[in-house]
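Read-outs throughout are calculated quantities, based only on the coordinates presented, and are distinct from any laboratory measurement. As the structure is a computational prediction, the values presented were derived from the model and not from experiment. Cβ atoms are built from the backbone, for glycine too; each structure is taken alone.
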Structure P
Amino acid sequence: MGTAEIPFWSSGRYVSDGGLETDLIFNHGVDLPEFASFPLVENDDGRRLLRRYYDGYAAVARRAGAGLTLESPTWRANHDWGARIGYDAAALTRINQTAIEFLDQLRASYTRILDVRIIGAIGPRGDGYVAGDKADPDEAANYHSDQVEALADAGVDVVASYTITGVEEGIGIARAARRAGVPVLIGFTVETDGRLPDGTSLRDAVARVEAEEPADGYLVNCAHPTHIAPALEEGDWLRRIVQVNPNASTLSHAELDAAAELDAGDLSLLTSSYDALRDRLPALSIVGGCCGTDARHVAALWGL
């Protein structure tokens, strides 16, 4: 399966952020059409809001004595989702690069943190909760290449896909990253049974990517730790998982999608069930949250 060594990270332990979009929508009353946060980097008010958001996690990293990863607000900044809110290809290239430039400015301002790394976040072409038609890996690579190249050209430390629902799209994103010459983490989400939305086991998903276009590591996000636990079948493949960003809620994706209010979950259950995952993931390096979590949740995951 390859090695768990990640040569471009130096501190070994990194605080990740939480659920950016759900935090902004439900806790700050921000309207995010199509769940897209990337337009916020276009204006001063949006940048101030994002700065406050990331500052909260920088504070957690300082308290934890850990490194910090700054995931770009570009999860929706691909062609299909961008077009829905008026961004053409040229505008998307510009906004992806602007987002990384903004994070680079934040990184320069953060002191007393062991190490700060910038992750270029890539989301699925389709819905992050529902498996769509099976993708062709080469088509997926071509689709995601523009965003991957924009992020790479802007100087990210790594690109990472989040909430991918099918193996083929993961292979395509890894392929696009290899072409762009940038390190890549491939991230999947799972349902309450620990399987990808398309029914594939997490173990098989990692194995298939490794066989066709090996990544530099793998991550799981947007599922409660109690949903991720059934996916962690014993084997050396577990050493390839370097990041887990869970949801606060134990609700299924379908239930979350239909929810009108934020479910911030049971903090005690979140931390205890996440701690149970740590013992099974020897290469776990990046700890943060996803939907429904904020800096309070992530601090608790770090025992603060």
Structure Q
Amino acid sequence: MIIHEGYENLNLVAPVVTLGIFDGVHRGHRTLLEILVSRAREAKGESVVVTFSPHPRLVLEQDNIKLSFLTTMEEKKVLLKNAEVDHLIILEFSKEFSKIDACDFVEDILVKKIGTKHLIIGYNHHFGRMGEGDFNTIKKCAKSLDFIVEQVQGFHTEEGAISSSLIREALLNGRLDTANNLLGYFYSLKGTVIDGKKIGRSIGFPTANIKPADQHKLIPGNGVYAVEVRLEGVIYPGMLNIGSNPTVNTDGRVKSIEVHILNFEGNIYGKEISVVFRKRLRDERKFDNTRQLADQMEIDKKETIRLLT
């Protein structure tokens, strides 16, 4: 997949194009992408995804510090490449850009700059100023601009139509199995190992505290999870806690992400680490003492080993 920052100096062959944010690149998105790639091959052309950076909500919403997303741009690149997309065009999003009329965007950028011959959009996609651009708007534009426009219906499961917001909700509410099913892969988080209080070490379960690499990457709901830990090219089983550690922490406002890596010893402060969420084991609990906490962690360890090894 060739990645383009902007739309200058493009030389695409009969481009079949789709556009959107593609947060999560979930199963619904991949249904659309499969159609995109198929249509491009049928036309002996190239498949093109147009997306935006930063996320439009980060630009348009004043209170954006609490916004969270399923994927970073780097994660999207990997997932789109795996979907066999030929080209990814990343357009810089700004307040000025958001004011572009939908038909002007179609004509000036999609058609004149990118050379779109066939445009595929999702069932609920909106774009352009005030979200005025939808399938009907594009059809009207297409009549005078000589390109094909096609709408793909949503991909449904027993949860309903798959959407990024539905997956975010599932992760935040501890429904990891549902979220992973809708994504079509295991949710993951990347960060740096930072110094902690070293309480886990005192009860026989040393933990690595993780500072997420992206402040807007969604952190799943509080609880204990069986995870795969990816560190310096090696994969280890691990058990991860998200929450305030109420047994040993009197300040419940302080939230941390800590992982105990099984079969590992060593100093990894400052190292990059990735965790892949395989299974939610239980809620976070407050125990009467650290001995009870350690006993429960031993149970969690056995369950993690059973699940991941």
Structure with the greatest value (metric FRET efficiency 1/(1 + (r/R0)^6) of positions 59 and 283 (r between Cβ atoms, R0 = 41 Å, to 0.05), set P, Q): P
Which of P, Q yields 22.5, 74 [Rg and Dmax of the Cα atoms in Å, calculated]: Q
Structure responsible for 21.0, with mean count of other Cβ atoms within 10 Å over residues 75-82 calculated and labels P, Q on offer: P
Computed -8000 for helix-only ellipticity at 222 nm (-39500 (n - 2.57) for each DSSP H run of 4 or more, over all residues; to 500) - originating structure among P, Q: Q
Mean count of other Cβ atoms within 10 Å over residues 67-74 - structure with the largest value, from P, Q: P
Winner on relative contact order in percent (Cα under 8 Å, 6 or more apart) once structures P, Q are ranked, highest first: P
